[in-house]
1. Once FRET efficiency 1/(1 + (r/R0)^6) of positions 48 and 144 (r between Cβ atoms, R0 = 25 Å, to 0.05) is calculated for every structure in 1, 2, which label goes with the largest value?
2. Between structures 1, 2, where is relative contact order in percent (Cα under 8 Å, 6 or more apart) highest?
3. Looking at structures 1, 2, which one was mean count of other Cβ atoms within 10 Å over residues 96-103 calculated from, given that it came out as 24.2?
4. If Cα extents along the principal axes in Å is calculated from each of 1, 2, which structure is the one that comes out at 51, 39, 31?
5. Tell me which of 1, 2 gives -19500 when you compute helix-only ellipticity at 222 nm (-39500 (n - 2.57) for each DSSP H run of 4 or more, over all residues; to 500).
Structure 1
Amino acid sequence: MELEEAIRTRRTHKVFGPEPVDRETLTELFELARWAPNHHLTNPWRFRVVGPESRAALRRAAGPEGAKKIDRAPTLVVVSVVGDDEEDLLAAGCAAYIVLLAAHGRGLVGYWRTPGVLRTPEGRDAVGIPADERFVGLLYLGAARQDKAPPRRAPVEDVVSFEP
């Protein structure tokens, strides 16, 4: 898939098939994410693939309402960043997007959420985020169970200005 096509056709999906993404594919996605731009090559991002025990603990921490959303996808990846530097935070966001884009290029779909439970001590403990890391996002990954139409996007003129 060409890069521009991948950017224009990647969609947020909330309905997934039951099969988890295999470890080899996940490793390929994380290897690509290592190439995200980052100041002084600090590699500040951290990826944690949520296993069954961590998922159960995360569901408990999320409570009955939040637990439903935890089970949407067969594979969950917690993205965090070491430290509090703004540049590192943005680099981790770029790395997370690379994971989503690369998954799309492999025929998978994804969804990026920032559930509040992962900013609580119980949620952080459930997935092993240490005190020196900041939560960035929860990536849902898997095979699509439905097609998605392209979303309406604002015209480029609405979001760009060329200053004198």
Structure 2
Amino acid sequence: MTSATKKPGAVILLYVLHAFLSLGAVAGGLALLADPSGEMLGMPASVLERSPFDNFVIPGLLLLAFFGLLPLMVLFGLLKQPQWRWGYRLTPFRSLHASWSFSLYIGFGLIIWILVQTYMMDAVSVIHVLYTSLGLLIQIVTLLPAVQRYFMLDGCAERS
């Protein structure tokens, strides 16, 4: 990306989506760790009957790490576009900054997380629809041509 490139509104929206996901997941993950019974969040232990977990400690840690801290790292990458040489080992998209790929991965991961959650709970709630929609929206915005152009690398051969 060149410094003269104007930041499209869709890029700013992508920042907001990742920040929203991260803040919600950090709060939810910490609440589950603080009260592994789930009562603090109004989740009875009975929702874990179809899961391999006895309490919400492991789900809380996963939520905190994968949808709280990881999206924060992706947001940092989207904002600052640091030289993440390691990141290009994890993406087939060599002409775009690695954080762009990670944004897609977060969207996919969120959708999978919610699908597994609804299976284990044997129920669907409004929050599931909201976060599935958020995962889809992250993917859609990430794939917009203006967003892809913004994260296009100037010297992509140097990073491969």
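Where a number appears in this text, it was derived from the coordinates with a stated rule and is not lab data. All values derive from a computational prediction rather than experimental measurement. Cβ atoms are built from the backbone, for glycine too; each structure is taken alone.
1. 1
2. Working: 1: 34; 2: 31.
By relative contact order in percent (Cα under 8 Å, 6 or more apart), the leading structure of 1, 2 is 1.
3. Details: 1: 21.8; 2: 24.2.
The correct label is 2.
4. Numbers: 1: 51, 39, 31; 2: 53, 27, 23.
Answer for the origin of the read-out: 1.
5. 2
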